[in-house]
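Structures for review follow.
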Structure 1
Amino acid sequence: MTTSRRFALSLLTAGLLTLGTAAHAADLPGKGIKVLPLQSSLAEETFQTLLVTRALSKLGYDVQPIKEVEYPMAHIAVANGDATFMANHWNPHHAEFYKSAGGDAKLSRKGVYSAGATQGYMIDKKTADQYKITHLSQLTDPKLARLFDTTGDGKANLIGPSAGWGGEAVVNHQLATYKLRDTVTYTQGNYPALIADTVARFKQGKPVLFYAWTPYWLSNVMRAGQEVVWLQVPFSAMPGVQAGTDTKQANGRDYGFPVNNEYIVANKVWVEQNPAAAKLFEIMQLPIADISAQNMRMQNGENRQQDVERHTDAWIQAHQKTFDGWIAQAIAAANN
């Protein structure tokens, strides 16, 4: 074969490959459709959000950069079609936000993305053992409450969730219900900064009292049963739409909050128009332990956007068969 014929053949082959790629791209169900993902200002939520966007991009969707919007407004934005989805909806923790935004009439919430999220109140194990503190209600005793005083006013300082998270309504309701207002102060602000101070205080050997949840990096540093313990509450007491909820755990203990599952919540009309994405949102699953482990890497310094993107890509590579299965099922749903 002459050089010119080989060159012509190579051009023809390249052209066929390009056409094949273009045809494949045209077959993708998300081609030409924009997606706007939302998350809160918690950087630790980026990993699970990015994983969803990676899958959507694989389906051909035009995914826009993630926008940070706090939970109440994020639910409303998704419900109204101003955004497409959020991957960090907690149920029942965000039930009030979900209902206020229009509930099932305007939002889609199918399939558990990450199961078994725990919340509650914690103190350091050393203080718990020394003073035999097992229940939050024991802090009605001024002498015990004073152990956790960080401001010098004689009252315990409970580091609680930031405003807009949903947990603040629960904490305020329970402090009143358990008659703790006279001895406990709810310290609210920038939770990540407050909890960093709490960890530093713990390392100095001082007592600490704080609200915590999993999955979060903190559970890898302040480990339940080792450095810290969960406090029980005297009885279940939830506010608003969660009133009457039994918060007792499977182990028989009551930490004051029901076990939560995380969902991908999306605009209902958009989901109905995009069966591939609908199927994807329904079948994706991410273990709680994997989220906590990734969050710990961020806490250890790998916290830049490119770091989180690398973590996400590494997770996909380590679970390639699972990831490819999601894509295949999503494409099949679009073709039905």
Structure 2
Amino acid sequence: MSFLEVLYFIVPTSIAYAAPLILTAIGGVFSERSGVVNIGLEGLMVMGAFVGIVFILAYADVFGGWTPWIALLVAMLVSAIFSVMHAVASVSFRADQVVSGVAINMLGIAIALFSVKMMFGKGQTDFIQQKIPRVNIPLLQDIPVIGPMFFKSVYGTSVLAILVAVIAWFVIYKTPFGLRLRSVGEHPMAADTMGINVTKIRYTAVIISGGLAGIGGAIYSQTMTGDFGHATINGQGFMALAAMIFGKWHPIGAMGAALFFGFAQALAISAGSISFIENVPTVYFYILPYVLTILALAGFIGKANAPKANGVPYIKGSR
């Protein structure tokens, strides 16, 4: 396989693997920009992956080709509702946000696996027949070299993830809601003094975070595995968390970091076809994304400064 052929395979695959991470990481950006740490992204992705697969299996005959897209919306809704528990614990009851997030992770996988066992009588669901389609982008796919690499046979969800990143950047930095969101995450008392409802903003941000993570989980289960089991979401939520930190709590930065992690995952698949690394044991490439996640979370690459009030419960009238 020539170097160009390798790029034609690895670039679209990297974007496909990155798409769920992009959406989940941006969800984390919304939550943490408001001052609420969301360690529960993994559990929210699990719920989205589970609900997305079950919905397709149940309603594929009803909605036909639209089923995978409707499944994304249903997964978004369920994970958004599921995230309300984290908002209640973290914002209303001012519980430790890390502990609450860990509980969401544990509860998400427990509910999903118990439900699968009850519904299917085994540890995983059946495989879906309806999946997110691959598309060719007109005109752009005909551009020499770049066209086949970025715009030919790409998942519709890859395009969706990039659009969401751009929209999130606009919302956070160019709209009144985004200004309120950032002010609540930096100095909630000052925001409260200006008439901003800190509790409402934080609830909204956490629910947005849950919805985006749910879509991310549903995308992953549809495009990568085709079913749901105990290993469907296996660290992707923590990769998204690392991408958020690596991207310095910025939507575009989070997208870039997610693409980097997606490339690491795609490299593990294509390593055997690349001549100069084909003799490297494949296991090293499979652990690479997780090693990069640890390094990013440890702050090995660059210095990341979180919003000043991130993780700090707000008590009205306190300094």
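Values in this text are rule-based calculations from the coordinates and carry no lab data. Small disclaimer: the values here were computed from a predicted structure and weren't measured. Cβ atoms are built from the backbone, for glycine too; each structure is taken alone.
Calculated for structures 1, 2, Kirkwood radius over Cα pairs in Å is largest in 1. The greatest value of mean count of other Cβ atoms within 10 Å over residues 116-123 among structures 1, 2 is that of 1.
Among candidates 1, 2, the computation of Cα Rg over 2.2 N^0.38 Å, for residues 124-163 alone that gave 1.19 used structure 1. Set 1, 2, criterion relative contact order in percent (Cα under 8 Å, 6 or more apart): the highest-scoring structure is 2.
For the read-out helix-only ellipticity at 222 nm (-39500 (n - 2.57) for each DSSP H run of 4 or more, over all residues; to 500), a value of -22000 was computed from one structure; give its label from 1, 2. The read-out comes from structure 2.
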